[in-house]
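Each structure below appears as structure tokens.
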Structure 1
Amino acid sequence: MEGFLKVAQIDELPPGKSKIVKINDRPIALFNVEGKLYAIHNSCPHEGGPLIEGRLKGYVIACPWHDLAFDIRNGQGIDGGGYCVGSYEVRLDGNDILIGPRRKI
């Protein structure tokens, strides 16, 4: 698939789990929520907190440093402060997890 890179195998990311992968040395947080895969930039835009270490509730991840929250489906901040993080399309090709280019906000 053009524009997509293999980052993991599906057996490495069972439902309810998350994983850091790298694309061009950029850390991407990959999540499996009820069998659906989502990917966002791992760094909080406020002060760089590692989002993957935050609390995931449903589709919302909260930064572990200052509790800013983001929707992992699209990277949009839900706190009304204008913050957002890059999000990426995720596809499965057999057992391979592929991540595409950053989505436009």
Structure 2
Amino acid sequence: MPDKTPRALRAAIAEHAPQLLVDFDRHWRRDIADAYDLAPVPAFMARWWSEYALARDPQLQAKVHGLEDAAAREADYRRAKDLIEEAGRLRRAAAAAEPGQ
């Protein structure tokens, strides 16, 4: 994982997960680039740190997206909730990676 700065994260995405770059840049321009308030930056970094952490592990990314897709199709509320919670646990575990890992 890169340093926890927007610039380092963008460079890592550009190099290792370029499929995320268009959305990263669009989100940055829309919510951060011209902001007079930097309050949204931590939420932006948390989201994209997690997305990049998942993209580094295609098998984990496929599992998380599979759980989310299954939850969207699930008619039973309790089962859908369990699927989303499992996807969330996996996302949080991936996002816990520290720089250099």
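Quick rundown of the values:
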{"quantity": "Structure with the greatest value (metric FRET efficiency 1/(1 + (r/R0)^6) of positions 68 and 92 (r between Cβ atoms, R0 = 35 Å, to 0.05), set 1, 2)", "calculated": "2"}
{"quantity": "Per relative contact order in percent (Cα under 8 Å, 6 or more apart), the highest-valued of structures 1, 2", "calculated": "2"}
{"quantity": "For helix-only ellipticity at 222 nm (-39500 (n - 2.57) for each DSSP H run of 4 or more, over all residues; to 500) computed as 0, the structure of 1, 2 it came from", "calculated": "1"}
{"quantity": "Which of 1, 2 yields 22, 14, 12 [semi-axes √(5λ) of the Cα gyration tensor in Å, calculated]", "calculated": "1"}
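Taken together, the values in this text are just the output of simple stated rules run on the coordinates, not laboratory data. Source: prediction; values computed, not measured. Cβ atoms are built from the backbone, for glycine too; each structure is taken alone.
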